Structure 1
Amino acid sequence: MNLLDRYIFKSVLGSCLAAVGLFAFVLMLGNAIRDLLGYVLAGQLTPATFARLIFLLIPFAVSYALPMGMLTGVLLTLGRLSADSEVTAMRAAGISLTRIARPVALLGALGFLLGLYVNFTAMPQARLQYQRELADAVRTNPLRFIVPRTYIRDFPGYVVYVGDKQGTVLTDFWLWELDRTQRVVRAVRASSGRFDYDAEANTLLLTLLNAQIESRNPRQPENFTEAPLVGTFDKTESIRLPLDKLFGRADIQQKLKWMTYGQLRDEEARLAALVVPPGQAKPHRREQMKVQLVLQEKFQNALAMLSFALIGVPLGIKVSRRETSANLGVAVVLALGYYFLTVMVNWLDRHPEYRPDLLFWIPNLLFLGLALWLFSRIDRR
């Protein structure tokens with residue numbers, strides 16, 4: 001690698017690392033707000049646990065940020081070189097566009113290998129560990145999210161309000177049970193109560209003292225001309241409030257996208273070895289196709305590093321802009337187009353007869369073909 005190759009390689013590499021860091025930060029921030037902010041505000045996560053979970057989000061964010069970062073870095077660097085007439089000087093010295101693109105193609109190939117490692121190893125392991133640690137951290141003290149003087153709407157089908165809480169003992173307790181259309185069908189008022197946690201069933205057990213229960217007609221709960229049924233109790237039986245949808249269970253079910261390459265191959269072999277009744281052939285083929293789609297999606301997202309690197313060279317020279325915003329806008333539009341095509345292919349997961357696993361090649365082949373066409377156009381100029 002001569003001096004010119006090193007110059008272009010280092011320039012593109014620096015821009016790519018900065019762009020990957022930016023996109024990864026945005027993705028991590030979105031996931032942290034969606035998954036962790038509520039637990040942090042409720043005091044469910046300690047600072048150390050929160051930092052650990054943020055660290056585990058990095059491979060997940062990087063897996064999506066790498067292709068976009070590669071394209072942005074190449075566009076920024078080549079756009080700047082073209083705007084400063086450095087590309088013109090190179091070509092005047094007899095250096096072809098293909099020769100200029102060689103260090104970029106090398107970086108794209110290295111990015112492809114890095115993408116394979118992240119998609120098939122680092123991201124699945126970190127994502128599964130993230131889900132387990134989040135569930136374990138919250139489960140260690142599931143009562144922390146009961147915040148006094150706050151309407152708690154996290155339980156499916158219930159709204160809870162607590163005036164005060166001392167440990168597991170609650171005072172001024174209210175509970176509203178809702179139907180499917182979010183109408184109140186039962187209201188419970190108690191002077192005090194107690195929460196206990198059933199770890200095996202991942203359920204909160206609520207026992208109320210001095211309670212008054214008002215039940216309405218389940219068919220017409222908002223018909224206030226009909227008197228509700230009212231009952232008073234010194235002590236109620238335990239009301240079970242499942243936490244599965246809040247915190248997840250200890251036995252986290254591993255999704256296909258959280259599997260490593262070896263695990264996906266094992267799952268593929270397991271499905272192939274099953275003896276399938278004639279009536280279950282089509283659903284079984286769908287399950288097989290889902291595994292193949294995950295394999296293809298991970299591989300194609302890694303290959304996008306090379307595709308984006310190659311298409312970024314002629315585009316960056318053609319745009320010839322120093323402005324970061326212009327190059328960033330082009331990169332985002334192209335990346336969104338690529339991901340939209342992959343989403344469209346994923347919609348066909350229930351139709352294996354259309355071979356969506358092969359259709360996953362279309363976005364990368366399209367980008368590679370566009371790159372070759374742009375190279376030929378610029379070379380003729």
Structure 2
Amino acid sequence: MATLSLCMIVRDEEAVLGRCLDCIAEIADEIIIVDTGSQDCTKQIARKYTDQIYDFPWNDNFSDARNFSFSKASCDYLMWLDADDVLDSENQQKLSELKQNLSADAVMMPYHVAFDAENRPTYTYYRERILKRARHFRWEGAVHEAIAVSGTVLYADIAVQHRKLLVHDPDRNLRIFEKLLAQNIPLCTREKFYFANELYYHQQYHRAVKFYLDFLSQPDGWRENQIDACQKLANCYLSLHQEDNALSWLFHSFLYDQPRAEICCDIGKIQMLRQNWEDAVFWYETALHAPFPDEAGGFSVPDCHDYIPCLQLCVCYDKLRNFSRAKAYNDRAGRIKPKDAAFLFNQKYFRQKLNEECDR
């Protein structure tokens with residue numbers, strides 16, 4: 001059976017660290033905690049689980065801290081988690097079973113980072129989660145760090161859930177990127193994409209457009225980031241009241257892969273804004289039939305494959321006065337999320353409409 005080192009970097013995580021370690025302590029053979037400057041009880045909590053606690057002076061570089069944590073490990077495999085990550089009991093069992101016959105060089109695992117009211121994942125992507133120590137993999141990038149895995153890569157159906165309780169410093173990542181630029185340190189292709197994202201999240205849409213375009217002009221961008229950049233460019237242009245440019249960049253994403261459900265939903269949304277109901281119907285129905293990206297793909301919003309298109313098709317067909325079809329799509333949405341407020345609102349609307357017809 002393979003042995004497993006859990007390697008974590010933490011800072012001021014007293015609210016969530018115990019929750020994280022509780023779900024992994026019986027599985028990991030050793031736990032490495034690297035503290036980057038906590039002012040709360042983080043280290044006291046960590047000591048309940050391990051005596052391997054190290055201080056690392058924060059230098060605005062996540063890769064340096066993560067590589068330091070890896071350097072302290074001694075097991076066959078290295079696994080990383082953030083303090084606000086958890087594994088439920090089902091995935092804990094799957095992870096324990098994986099250790100029994102693990103031989104891959106790297107293990108990719110689903111990362112659920114957003115959830116609906118019923119705690120179902122609404123945004124998921126794969127991350128490099130477990131690495132063979134003998135391969136000496138290295139983290140790269142000051143922020144939004146990643147490892148370029150190679151060799152035998154296993155895609156495991158073992159999901160980690162990102163359950164954030166607090167946002168410590170929403171400007172931190174943007175500040176790190178701005179510092180790199182101020183020091184005339186060039187950004188690699190991947191960093192240009194993530195810098196553009198930070199500008200987008202901070203509503204600096206003109207600058208975000210500039211860096212998304214710069215990223216897309218590079219020959220070595222990852223396909224999933226290219227598609228995501230097209231979608232976020234469209235959102236930038238919508239915020240700048242440039243609908244034609246927004247549509248153009250959504251269609252541009254088709255150069256990289258077949259139409260994604262998320263892109264089709266965004267095109268449908270713009271057509272609804274323009275009250276082009278039949279065009280909107282086309283794109284939402286296309287979303288319903290769009291395949292999920294393969295497991296090696298990037299980001300997935302499951303609601304764009306069923307619930308969102310059904311709700312929007314309900315609205316479109318209602319506007320087209322095809323009430324039976326509108327109700328059918330709302331009923332279909334209800335089978336997916338029977339407690340969702342939008343479905344329940346529509347359900348009440350159709351009951352009232354039926355009563356009005358009966359009263360005539």
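FYI, it's all coordinate maths here, none of it is from the lab. Just so you know, these numbers come straight off a predicted model, no measurement behind them. Cβ atoms are built from the backbone, for glycine too; each structure is taken alone.
When mean projected area of the Cα convex hull in nm² is computed for each of 1, 2, the one that comes out at 20.5 is 2.
Computing relative contact order in percent (Cα under 8 Å, 6 or more apart) for each of 1, 2, which one ends up highest?
Values: 1: 21; 2: 12.
Top value of relative contact order in percent (Cα under 8 Å, 6 or more apart), among 1, 2, belongs to structure 1.
When helix-only ellipticity at 222 nm (-39500 (n - 2.57) for each DSSP H run of 4 or more, over all residues; to 500) is calculated, the result is -20000; to which of the structures 1, 2 does this value belong? Checking each candidate, the match is 1. State the single structure among 1, 2 that was used to calculate FRET efficiency 1/(1 + (r/R0)^6) of positions 233 and 305 (r between Cβ atoms, R0 = 35 Å, to 0.05), giving 0.95. Of the options listed, only 2 reproduces it. Computing distance in nm of label points 7 Å out along Cα→Cβ at positions 81 and 313 across structures 1, 2 gives 4.0 for structure 2. Identify the structure, out of 1, 2, from whose coordinates Cα Rg over 2.2 N^0.38 Å, for residues 169-272 alone was calculated to give 1.08. Value 1.08 for Cα Rg over 2.2 N^0.38 Å, for residues 169-272 alone corresponds to 2 out of 1, 2.
When distance in nm of label points 7 Å out along Cα→Cβ at positions 73 and 113 is compared over structures 1, 2, which one is greatest? For this comparison of distance in nm of label points 7 Å out along Cα→Cβ at positions 73 and 113, the top structure is 2.
Of the structures labelled 1, 2, one was used to calculate distance in nm of label points 7 Å out along Cα→Cβ at positions 97 and 129, giving 4.5. Name it. Walk me through the intermediate numbers first.
On the way: 1: 4.5; 2: 1.4.
The structure behind it is 1.
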